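Every number in this text was worked out from the coordinates using simple rules, so none of it is lab data. No experiment lies behind these values; they were computed from the predicted model shown. Cβ atoms are built from the backbone, for glycine too; each structure is taken alone.
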Structure 1
Amino acid sequence: MRKQILITNDDGIGADGLRKLAETACRLGDVTVVAPDAQRSAASHHCIFSRPLILREYDFGMAGVKAYTLDGTPADCVRVGIFAAAEIRPDVVLSGINHGFNISSDIQYSGTVGAALEAAFLGVHGIAVSYGNYQFNATDIVDRYLPGLLEEYMEKPLPANQIWNINIPDCPADECRGILRNTFMNTEHFYDDQYLKEKTDEKTWRITNIAERIWKGPAHSDLDAVSRQYISVGTVTNLT
């Protein structure tokens with residue numbers, strides 16, 4: 001029996017990564033897309049309960065895919081998708097493909113991961129997928145590996161309140177060194193945090209984040225994997 005698949009992201013309904021994920025998932029099941037109507041990166045697990053949300057049909061231009069936009073967060077998209085948009089309760093929620101990694105401390109800010117965690121919270125199998133290329137071009141590595149990864153990890157069971165977190169390195173497929181499974185989240189410093197403070201008037205400052213990432217992590221961490229051009233697959237655990 002074909003799986004019922006709900007797809008969302010945090011880059012918005014028009015993102016190339018969302019389309020690539022839906023295109024790949026269509027081979028594995030029936031797809032419904034509920035995605036933010038605009039960019040919602042770094043929304044984490046935030047949900048909006050202070051006002052009604054607006055759900056609109058969207059012409060996704062892909063045969064067999066029902067699509068909607070929502071003026072909420074990625075986690076809102078999962079909740080609305082499960083309870084209001086999908087005709088049948090989904091078997092799995094796929095979140096992504098994010099434009100940029102979701103590894104190390106970035107995981108706690110990620111709307112992509114937050115959406116998958118919301119699925120897990122609601123008892124639905126959740127997978128977050130991210131790709132190191134922010135422009136989402138040169139995707140031969142995604143084309144080569146993503147179908148097999150989805151087929152494998154949509155079926156691989158998880159404990160309650162856990163999700164699979166997949167990160168694909170920004171390198172050509174022929175330069176990818178393979179898949180590192182069961183990686184753990186790097187908890188060492190991922191940023192050299194710096195803020196530029198500029199006074200704009202007597203009582204106001206402009207604060208600009210100029211932090212730089214530190215691309216070095218312990219062996220078999222998510223950061224170590226993608227830095228060495230491996231695909232990283234690990235779990236993230238929800239609050240329990």
Structure 2
Amino acid sequence: MIDINPSGILVRYNVKMEKKMTPEEAAEELYPKDPTIYPIAKAIFEGEEDDVVEGLEKAIGSGKDPISLINGALMVGMGVVSRLYDEGVIFLPNVMLSADAMQAGIEFCKTKTSKVPESKGKVVCHVAEGDVHDIGKNIVAALLRANGYDVVDLGRDVPVDEVIAAVEKERPLMLTGTALMTTTMYAFKEINDKLLKKGIKIPFACGGGAVNQDFVSQYELGVYGEEASDAVKIADFIKENGNDIAKLRGIFHKH
């Protein structure tokens with residue numbers, strides 16, 4: 001019988017863990033050292049809403065501005081989560097728990113000030129018409145919210161015209177769509193064509209089990225996201241560089 005050492009094949013997303021570490025140990029190396037911020041970031045990683053609020057209360061009591069804590073503590077903790085998810089150290093359930101904890105923290109901070117936290121931009125998210133599988137969309141929305149974006153979540157099985165209406169109303173910097181069934185992904189092409197007909201040219205980030213790069217490349221606004229976390233990277237690029245779809249494809253499409 002061949003003795004296989006699994007440590008040699010722990011590879012996901014082309015990232016190899018060079019030393020054996022638990023998720024908690026990996027997170028510990030990334031937490032901020034500030035004793036006020038550290039417990040908040042750790043509570044975000046652990047998905048403990050009560051501990052997040054407790055940490056925020058102490059930080060505000062020591063003079064920290066509630067709104068500054070959104071970016072300076074909550075987003076920092078979620079940044080640890082996002083990085084370890086990208087590296088395959090933690091998985092979807094961990095991210096969802098952390099995103100819920102972060103959202104609870106944001107809502108708490110809002111109650112402690114009259115100021116409104118600044119959004120990085122608005123993104124409309126949906127699951128293709130006829131498709132009820134929304135776990136991919138949920139993680140996309142959670143990661144976008146966790147990184148400071150205002151998400152308009154249209155839900156699952158969303159009619160094409162409803163997507164168009166939402167884009168016209170919200171004027172987002174980006175639209176996202178997910179599809180798990182090959183029979184539903186063709187709605188993306190229809191959305192693309194209707195947006196162009198209305199003169200709306202925004203990046204349309206598409207992904208999901210049924211979708212591949214070749215399909216997304218067939219329509220003008222499409223940008224393929226292989227992983228849910230790509231939605232954040234695409235949004236960040238747009239925020240910093242504008243909605244140049246050709247450049248986005250050059251970065252995110254494999255040649």
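The table for this structure:
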| read-out | value |
| --- | --- |
| If volume of the Cα convex hull per residue in Å³, for residues 93-204 alone is computed and equals 100, the structure in 1, 2 | 2 |
| Source structure (of 1, 2) for distance in nm of label points 7 Å out along Cα→Cβ at positions 29 and 117, computed value 2.8 | 2 |
| Relative contact order in percent (Cα under 8 Å, 6 or more apart) from the coordinates reads 18; which among 1, 2 | 1 |
| Structure with the greatest value (metric Kirkwood radius over Cα pairs in Å, set 1, 2) | 2 |
| Label whose coordinates, when FRET efficiency 1/(1 + (r/R0)^6) of positions 197 and 221 (r between Cβ atoms, R0 = 30 Å, to 0.05) is calculated, return 0.35 (choices 1, 2) | 1 |
| Comparison of 1, 2 by distance in nm of label points 7 Å out along Cα→Cβ at positions 61 and 189 - largest value held by | 2 |
| Which of 1, 2 yields -14000 [helix-only ellipticity at 222 nm (-39500 (n - 2.57) for each DSSP H run of 4 or more, over all residues; to 500), calculated] | 2 |
